[in-house]
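Enquirer: Before anything else, here is the set of structures, which you'll find just below.
What follows is calculated from the coordinates using simple rules that are stated; it is not laboratory data. Note that this is a predicted model, so its numbers are computed, not measured. Cβ atoms are built from the backbone, for glycine too; each structure is taken alone.
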Structure P
Amino acid sequence: MRTRKLGPFDASALGLGCMGMSHGYGTPDNVESACVLHRALDLGCTFLDTAALYGFGANESLLGATLRLRRHEYTLASKGGMFRNAAGRREIDGRPEVLKRACEDSLQRLRTDVIDLYYLHRVDPRVPLADSIGALAELVREGKVRTIGLSEVSAETLRRAHAIHSITAVQSEYSLWTRNPELRVLSACRELGVAFVAFSPLGRGFLTGRLGSFADLPATDIRRGMPRFQGENFTRNLALLDGFARLAGEAGCSMAQLALAWVLAQGEHIIPIPGTHRLEHLEENLHAAGVTVSADVLARVAALIQPRTVAGPRYDAVQQREIDTEEFSTAA
């Protein structure tokens, strides 16, 4: 596996997003997920991403229990500032005392003394950015965190935060069908020497071609609440996949591998973190790091699946208000 720079770390060019092992995509299977985690390290995937929110702590606990004897083999990223509150609901809280307590809890679940990259999971509009970043900077000084990052932020917020303390990475959704980072934040990251970590580079599984209907989604699947997977939007989006499948065939790879190869080709400072809890999908995804796709095919796939052809926003109105990013308008 080739590597890319992630601040002071040499991270695998493709990381592993661990959220789906415990959160959001059906019933967790910790036994298979543990196999996936070990196999990822065996294949040279050395950048693992989790968060306190995922499974409300269960995902961090899974990583900690499974990989406690292999901690030295990977770069560990987690996130704080978004969690389950006493009422059992998701809450964003960027107060310094909350972030510090959250980090302590994460360290215990992860069974480690230090987190390599610790993100502010969401910017809390009620808390001055300097206060939240200042708390993360204190965690660095205390040796509990090595570097800090931001999730789902605009270029302006990145610049403001970077002026307070060096930011190692910005994590946001980025794929053929979610191109919002191209507006400003990708170029800001490049300018500032900040890595860009792309979550959901497979369009939450859509770009694999394996999801044929809304009915295929489990009852608890978070995609059921996302406009792109609903009604006429989903029908229109499915129509894009025939052309995408033909281009993957032309490139001699799977649809998932073409989607990942496209993200990798957008810049050396970009590290995609596709998620899976299945061994066969892990191996397929990681092989994308060795796929060579012509510039012509990359250009045609980018023209086929892009903001003017994808129907529906990525989040509903409630979730959209929680993020601080520049957004393209959509075809719907």
Structure Q
Amino acid sequence: MFKTFAQRLGRRGGDDASVAPGEHEALAAPRVRLQPVFIGGTGRSGTHVTARLLGAHPAYHRIPTEVRFISDKGGLCDLADGRTTVPLFEDRLLGYWFERSQGGLHRIADRATVEEVLRKHRAGLRSDPRTAAVAFTHDLLDPMAAAQGAQGWIDSTPTNVSRARTLLKLFPEMRLVHSIRDGRDVACSIVPLHWGPTDVDDGLDWWATKVERGFAACDSLPGDRLLVMQMEELVERDREREYRRLLAFFGLQDDPSTHAYFDSDITPEKAHIGRWRHDVPPERQAAFDAHYHRLADELIQRGRPYVAGGRPASA
């Protein structure tokens, strides 16, 4: 029988889904470290869909922003691997990662709280970065999940997948969900954004490269630490099976409110399944579709757990 963190400590958690800035520093630190759950993918790959679903279960608290300071370039994974320095990490932590226009740590903690946790672990980050990186993460993120009576928290930073090996070294108890999505929809989703390719066919090549790198980064993870989920399978093709597989991976029993959320919010319409049919001009669709299937077949031939969408008309 599943017990929440609050039940195991003999106390009740709150009902709010997140902690307002200014509240975080007042929370009592949990007596045991909570379980980290990392969800990642190529970007625009369904990471937030999966995180919201798992976060609808009372066992886990979904952090309502990509924390980024763990797995992004210059983050704690890089610090633990000797790829960055403490001053550079601090600059990113209190700069871009804190004040990002779309998200940012300011959504979950005020600056004073982040600076306080940083001061506590600054010396350790210099002398023993791996141990201190873990302690820093738990001290910053555990209290808000503990306040909800949760046994763990969820971060949906896409680069979590690319740092899978280091994440496992830092957090042996972690679980990682590799979220993948139809490359055609990914390509169409990233083209309007400022950070990706500007043409849908270039977007397909970008997707294929990124998703293969993600698979390769996860190759050494044991099966009880990695779950590969394809958004189309979860949202449309085999909903109940994938829903049960997600719960089983985390050792959870079904929860009525979680299943109700799954039924009402995890839908093909809300997940924009098949958006490429509307976004790609009709005169380009046949070639675009064939391009996608060539890339998908290469993934499948390499033994990657990917399920391609409908075959091109000429197949």
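Enquirer: Ranked on mean count of other Cβ atoms within 10 Å over residues 63-70, which label among P, Q comes first with the largest value? Intermediate results must be reported in sequence, preceding the final value.
Expert: Values: P: 16.4; Q: 23.8.
Once mean count of other Cβ atoms within 10 Å over residues 63-70 is worked out for each structure, Q has the highest.
Enquirer: Now for a different question. Figure out for me which of the structures P, Q the number -14000 belongs to, where helix-only ellipticity at 222 nm (-39500 (n - 2.57) for each DSSP H run of 4 or more, over all residues; to 500) was derived from the coordinates. Each step should come with its number before you reach the end.
Expert: Details: P: -10500; Q: -14000.
Checking each candidate, the match is Q.
Enquirer: For structures P, Q, calculate FRET efficiency 1/(1 + (r/R0)^6) of positions 119 and 239 (r between Cβ atoms, R0 = 41 Å, to 0.05) and state which one comes out highest.
Expert: Details: P: 0.70; Q: 0.30.
Evaluating FRET efficiency 1/(1 + (r/R0)^6) of positions 119 and 239 (r between Cβ atoms, R0 = 41 Å, to 0.05) on every structure, the highest lands on P.
Enquirer: As an exercise: relative contact order in percent (Cα under 8 Å, 6 or more apart), calculated from one structure in P, Q, equals 24. Which structure is it? Write out the running numbers ahead of the final one.
Expert: On the way: P: 20; Q: 24.
Derived from the structure labelled Q.
Enquirer: Here is a further query. From P, Q, which structure was distance in nm of label points 7 Å out along Cα→Cβ at positions 127 and 279 = 4.1 calculated on? List each step's numbers first, then the result.
Expert: On the way: P: 4.1; Q: 5.0.
Traced to structure P.
Enquirer: Additional query: Identify which of structures P, Q gives the largest calculated value of volume of the Cα convex hull per residue in Å³. Numbers along the way, then the final one.
Expert: Numbers: P: 123; Q: 132.
Largest calculated value belongs to Q.
Enquirer: Continuing with this model, one more query. Given a computed value of 21.2 for mean count of other Cβ atoms within 10 Å over residues 151-158, which structure among P, Q does it belong to? Show your work: numbers first, answer last.
Expert: Numbers: P: 21.2; Q: 24.5.
Value 21.2 for mean count of other Cβ atoms within 10 Å over residues 151-158 corresponds to P out of P, Q.
Enquirer: Still on this structure: Comparing mean count of other Cβ atoms within 10 Å over residues 199-206 across structures P, Q, which is largest? Intermediate results must be reported in sequence, preceding the final value.
Expert: Working: P: 24.6; Q: 18.2.
Structure P gives the largest value of mean count of other Cβ atoms within 10 Å over residues 199-206 among P, Q.
Enquirer: Figure out for me which of the structures P, Q the number 4.1 belongs to, where distance in nm of label points 7 Å out along Cα→Cβ at positions 87 and 295 was derived from the coordinates.
Expert: Numbers: P: 5.5; Q: 4.1.
Of the options listed, only Q reproduces it.
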